[in-house]
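Each in structure tokens, the structures are laid out below.
Where a number appears in this text, it was derived from the coordinates with a stated rule and is not lab data. Bear in mind that the values here come from a model prediction, so they are computed numbers and not experimental data. Cβ atoms are built from the backbone, for glycine too; each structure is taken alone.
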Structure I
């Protein structure tokens with residue numbers, strides 16, 4: 001059944017996507033619509049319809065088309081209410097494009113490319129906003145008119161004899177040349193999105209005639225696909241039909257189009273105060289840049305952490321953009337080891353965002369309480385921090401300020417990353433300058449020295465921070481000494497030598513020490529490029545690190561370390577040896 005909603009904005013929408021006669025019989029198209037059931041989302045975000053056509057010759061067209069449609073629709077409704085539609089769409093699609101582009105390179109040896117066309121419409125207020133790349137199309141049929149208007153333009157080039165090739169696609173390049181536009185709409189208008197398997201096989205006049213008949217959108221999609229098949233379509237077929245039955249107030253539709261700023265809450269919210277239904281319980285943290293409060297929802301009694309910007313930055317547009325972006329970053333990342341940002345279900349009257357309340361202590365406090373933790377406990381913490389970082393990296397985001405104070409250790413052993421203040425989202429820098437910092441990022445003790453040179457080391461920067469924290473957990477020291485906190489230039493770092501972890505903790509074996517050393521190498525060519533590779537070498541001895549292992553390092557100390565870290569498996573091996581000897 002088509003989706004409907006009884007509200008000021010009233011829409012009926014349907015989508016249909018089929019394999020058709022294409023050989024091999026794989027549907028590389030993907031189409032979907034979403035009309036939110038929550039009145040707040042419908043008013044602030046509107047309705048979304050999208051279609052994508054994966055490039056079959058690339059090898060991973062089906063995966064690309066599904067990913068771009070699903071990610072755009074899900075992430076659009078997670079963007080801050082203060083962002084305009086164009087701002088939301090450009091941010092989302094830039095990050096999705098870069099993700100697909102990098103996946104294409106990851107699979108390059110297999111000849112796979114994650115390429116797809118993409119066309120979407122966001123209906124909000126009295127406006128249809130559209131984003132488009134490739135040769136799928138977006139049409140508008142105004143009420144009372146039988147002339148169909150194509151509001152998108154094909155990004156393709158003819159090579160003769162009815163053949164053409166795409167000049168633009170999602171995932172084709174690390175830069176996204178995206179078309180964005182907006183058209184006014186009225187109640188009674190019909191919007192139509194399609195892949196080339198449909199519109200290339202139906203004459204324009206016939207297409208307009210079919211859409212002019214006011215049948216149910218689902219039935220209209222069926223007729224369009226059948227007509228294209230009857231006319232010889234040998235491609236996948238997708239159609240989306242959206243009927244505008246009623247419109248929201250024009251003022252409500254445009255209230256966020258210019259990223260209007262919400263007022264700052266007052267500094268130092270007092271216990272007992274209520275802000276948008278959240279009762280202030282107590283202050284958890286305060287700095288010159290922000291405040292964190294424990295709050296209780298007066299509706300359901302749930303407790304959350306509320307982050308509030310400092311009024312010191314009330315006129316700082318750059319700071320406000322960064323603060324708003326924090327919420328969006330948190331909403332995109334889902335991991336048990338990353339604090340969960342809560343999507344608000346009611347309107348805000350001030351600038352803040354809400355997260356799950358993580359009960360426990362910070363890792364720096366935990367390390368003071370556990371100055372010599374067992375290897376098993378230390379590795380368990382490192383594993384969970386690695387998992388949290390991987391969740392950032394999977395979403396094309398770099399933490400950039402990983403330090404013990406930004407890591408919480410819960411009473412049940414769960415480890416959670418809790419700060420988004422310095423996160424860099426790849427793909428956004430070309431859209432605006434809010435990701436460019438004049439000052440060095442991170443905390444000197446844990447930040448990659450590359451930041452001092454004004455360079456962004458990407459994932460490798462997070463690896464450096466994780467390796468530094470890991471070193472500190474096993475030694476109580478920093479890999480280049482405490483003096484790094486005073487360094488102001490890259491030259492000062494390069495004059496320092498790595499301090500062997502085994503000098504401070506004799507149970508650390510050589511292979512483990514060398515993994516830590518590789519994790520904090522200043523030269524990016526010598527450092528681990530991924531968190532997974534670093535953690536793998538911490539858990540499993542890298543043969544390259546054992547070749548010249550002297551007896552003093554490979555003997556009792558290393559054995560003790562392994563016993564502490566993997567005592568269970570050591571016992572299993574002994575048991576198996578015993579059973580084998582008895583059997584023989």
Structure II
């Protein structure tokens with residue numbers, strides 16, 4: 001018996017959506033209720049599930065394909081048991097006259113399971129799974145609840161897949177510039193299907209690695225949506241089963257989702273989020289990216305390198321406005337060199353549809369003049385917002401932050417309910433994966449009886465543009481705003497031997513020192529290996545090291561790390577290989 005899996009529930013008024021993930025391959029064995037496809041359209045995602053046990057005979061659509069209501073997505077050949085279960089469809093039994101209509105006929109009661117543990121963690125992203133491992137290492141019995149894939153947004157739709165695309169863009173760039181290094185490369189082509197396949201292979205390996213760690217530490221992973229019933233009970237719902245977990249402590253780590261502007265035309269099927277951008281196996285000729293923050297800028301450089309005509313519309317006066325002015329200036333110049341058009345101080349007001357399906361983005365500039373840009377596709381990169389839905393926070397009385405966007409926590413990551421903690425993006429503090437992981441460790445250590453608090457002084461922030469950007473602690477701008485008396489040590493990568501040998505002398509290292517204490521309080525790096533080099537400055541900030549301690553350290557030669565050494569020397573009398 002064959003059964004078709006169809007697209008049947010596009011939300012709102014949209015008529016078309018995009019397949020952003022295919023979870024199974026043809027020939028795979030499937031269970032009823034398993035997620036087969038992730039579909040994105042308009043403002044949300046849809047998870048299309050299997051309708052019976054059996055063998056996945058055919059996959060009808062690929063990642064990146066557009067689908068409409070009624071489209072057949074897959075065909076399943078029913079298992080023998082499913083065929084038996086399906087017999088009533090062909091052999092109908094007479095209904096007793098005394099009961100002409102039974103409303104509950106055919107509806108199965110959910111399978112109920114009850115568990116007990118020390119700690120339940122809702123959300124398996126970089127905050128949740130790190131917290132789970134830490135708790136298990138410290139001797140707790142742990143249940144981890146995850147509605148989709150282990151690793152959360154970071155591993156599946158954020159940090160890792162985007163960096164896989166960044167690497168493909170770097171290789172493509174190097175091939176195009178091979179002649180500069182005395183090499184010859186001809187007939188250079190980009191195969192997006194292979195780019196995406198490599199990206200998915202990286203993601204799969206890391207997800208499998210997390211699964212291995214869950215098994216190793218005997219962490220019980222339950223797939224489903226977790227909801228608080230009271231301060232010691234979590235109900236997990238999944239398909240036709242539910243699990244009631246009784247626990248001593250709860251950690252909420254449900255992460256965040258992409259924000260979408262509430263403007264006319266936002267439901268156009270050619271308007272995508274970063275999730276949709278990661279599934280494009282066929283690149284558009286042109287794209288408007290709404291938002292010039294970290295996400296928008298990273299995708300802008302990736303797609304521009306791949307040959308897409310990119311325009312960025314940024315509401316603030318600068319892209320990456322949180323960084324120092326010289327960073328904004330230099331990355332702006334790098335964007336122009338890549339052929340990226342940037343419109344700053346611009347407010348997007350509508351997205352129209354032209355003939356042929358093109359999008360027309362209408363916005364007002366600084367002078368309040370209405371302007372329009374047309375492109376085949378629009379990507380929304382206007383930030384992220386905490387996932388609070390379906391958690392049951394109101395049942396328990398968990399307080400939100402003053403802005404109502406995230407869960408309120410103290411420096412121990414504890415909510416107003418003593419045994420309930422919240423970590424990561426759901427707190428709406430600093431939405432970075434490494435912050436979530438550290439918050440998870442802090443929460444667990446407090447749960448396990450240690451006294452531990454979060455310290456946000458040395459949180460590195462990285463941007464994987466071309467060139468890379470990274471900063472930690474105070475910048476020159478923020479130090480000035482805080483009224484601190486500082487000195488800055490500067491060293492350009494154009495004077496660094498390793499950078500020049502690599503063919504990329506763009507950028508610099510800056511280290512900010514508190515003039516009164518001599519302590520390093522921050523730093524900025526732009527250029528080759530910037531996102532790696534920032535770790536050393538972060539270590540210095542965290543441990544209140546002085547510039548002279550870095551200056552007295554012996555650095556290997558030739559390395560880009562020597563630029564950090566030279567910037568420290570600049571604070572202690574003058575760098576060796578650069579004179580201003």
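Supply the structure label, taken from I, II, corresponding to percent of Cα pairs over 17 Å apart, for residues 315-386 alone with the calculated value 61. Derived from I, not from the others. Going by mean count of other Cβ atoms within 10 Å over residues 179-186, which of structures I, II comes out largest? Once mean count of other Cβ atoms within 10 Å over residues 179-186 is worked out for each structure, I has the highest. When mean count of other Cβ atoms within 10 Å over residues 483-490 is computed for each of I, II, the one that comes out at 15.4 is II. From I, II, which structure was helix-only ellipticity at 222 nm (-39500 (n - 2.57) for each DSSP H run of 4 or more, over all residues; to 500) = -7500 calculated on? It must be structure II, since only it matches. So distance in nm of label points 7 Å out along Cα→Cβ at positions 27 and 395, computed for just one structure, reads 4.4; which one of I, II is that? Only structure II yields this read-out.
Each of I, II could give log10 I(q)/I(0) by the Debye sum over Cα atoms at q = 0.07, 0.08, 0.12 Å⁻¹, but the derived value -0.53, -0.67, -1.18 comes from I. Looking at structures I, II, which one was distance in nm of label points 7 Å out along Cα→Cβ at positions 155 and 283 calculated from, given that it came out as 2.9? The value was obtained from structure II.
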